[in-house]
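Take a look at the structures below.
Coordinate-derived values only; no laboratory data. This structure is a prediction, so every number in the text was calculated from the model and none was measured. Cβ atoms are built from the backbone, for glycine too; each structure is taken alone.
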Structure I
Amino acid sequence: MAVPKLDLKAIWEAGQHFGDWLRACEAPQREEMERIYKDVVLSPEDAHTLHDIKRNVHLLAISEAWCGDVRRHTPVVARMCAAGANLHLRVVDKETKPELMARFLTNAAEAIPVFVFLNHQFVEVGFWGPRPACCKDWMARGKACGDIDAARAKIKAFYAEDKHRTTVAELRKLFETAAAEKV
């Protein structure tokens, strides 16, 4: 069975700018994301790299404000996009795009957020989500051994210590890939 081709450019263009999407969110979720956005600190190296990206990178965020991972990571990617004039973010709700969500399942589940990286010609070059690789591994291990609560506790402790550094590092690599001018 062939997977239908999606017009990622049209989906991206129909998405909301982060600020518009955020303003439409309910107060408790919006306030949490506004706080996280303000708290994200990019290292000078990360800020410089993102600022110096020369080609347009279009980032499509599949999100829903009710999701804790969305509230944690979408403001981070928005802060990163704000660091570079050629980094463009649009947000679409998972519930309104089932055909898109079906392309980016995590272990057969609709886990969000998913950040789809599109180059200057709207060619998909990678995606990230719903959480950093180490956290996905801990969750998989928790499921495998029947101790999801221990995995969640480990992830919570990691987030408190990490302060978004791992997320920024993983996303930065994808921004650089999407902006590549040569192999």
Structure II
Amino acid sequence: MIEFSLLPKTGKKVIRKAETRDLDAIMDIVWRTVMLLQSEGNMQWGDDYPTIDDFSQDIDDGTLYVCETDDEILGFLCCNQIPPQEYGTVAWSLPTDPALIIHRFAVSPETHRKGIGTALMKQAEEVARAQGCRSLRTDTCSLNIRMRLLFVKMGYEKVGEVHFANRTQTFYCFEKMIPELK
């Protein structure tokens, strides 16, 4: 479990593996995130994805992390070594090496720009190191400017584009090398 303090006037934030008891709070963040994204014309997420079944499976697999303070979930991130099939067309730096893939990542809209996304991304880097992955990979809708800016801030580089079934928009793929393991 990782503990950190983002702002001096708030309590400790903890990043830990998600548990089944967290599902309602996670789905509430998903719903609020979908409303925000769609208000901006971004159809990255919707009624069909991500679902409670996706998160239940992530919890069963031990790959979903939450950031919380005072028993309130502020954000979440799933990371594993299972790439979407669409990633096969992308020119990754180390195409044959195992990479940690970041999936299903959101921060409660009310807590944007408080360091929660950054902390969750750092958690993914720690997981990558622990699993011996030399890179992290992820994607986001081309219209998701907040996520694109976070990826760039965290040292990710855009390496390609993909299209997912049931989505009309282009998704940008990003990669970050893990310096200690190059």
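Quick one: percent of Cα pairs over 16 Å apart, for residues 39-118 alone came out at 54 when computed from one of I, II, so which one is it?
Numbers: I: 54; II: 63.
Source structure: I.
Upon calculation of mean count of other Cβ atoms within 10 Å over residues 71-78 from the atomic coordinates, which of the structures I, II produces 20.5?
Details: I: 23.2; II: 20.5.
Among I, II, the structure yielding 20.5 for mean count of other Cβ atoms within 10 Å over residues 71-78 is II.
Can you tell which of I, II yields -9000 when helix-only ellipticity at 222 nm (-39500 (n - 2.57) for each DSSP H run of 4 or more, over all residues; to 500) is derived from it? Write down the numbers at each step before the final one.
Details: I: -15500; II: -9000.
Traced to structure II.
Can you rank I, II by relative contact order in percent (Cα under 8 Å, 6 or more apart) and just name the one with the largest value?
Of structures I, II, the maximum of relative contact order in percent (Cα under 8 Å, 6 or more apart) occurs in I.
A value of 1.9 was derived for distance in nm of label points 7 Å out along Cα→Cβ at positions 63 and 103; which structure in I, II was it taken from? Don't skip to the end; give the middle numbers.
Details: I: 1.9; II: 0.4.
Of the structures listed, the value fits I.
Compare Cα Rg over 2.2 N^0.38 Å, for residues 95-158 alone across structures I, II and report the one with the greatest value.
Details: I: 1.32; II: 1.14.
Once Cα Rg over 2.2 N^0.38 Å, for residues 95-158 alone is worked out for each structure, I has the highest.
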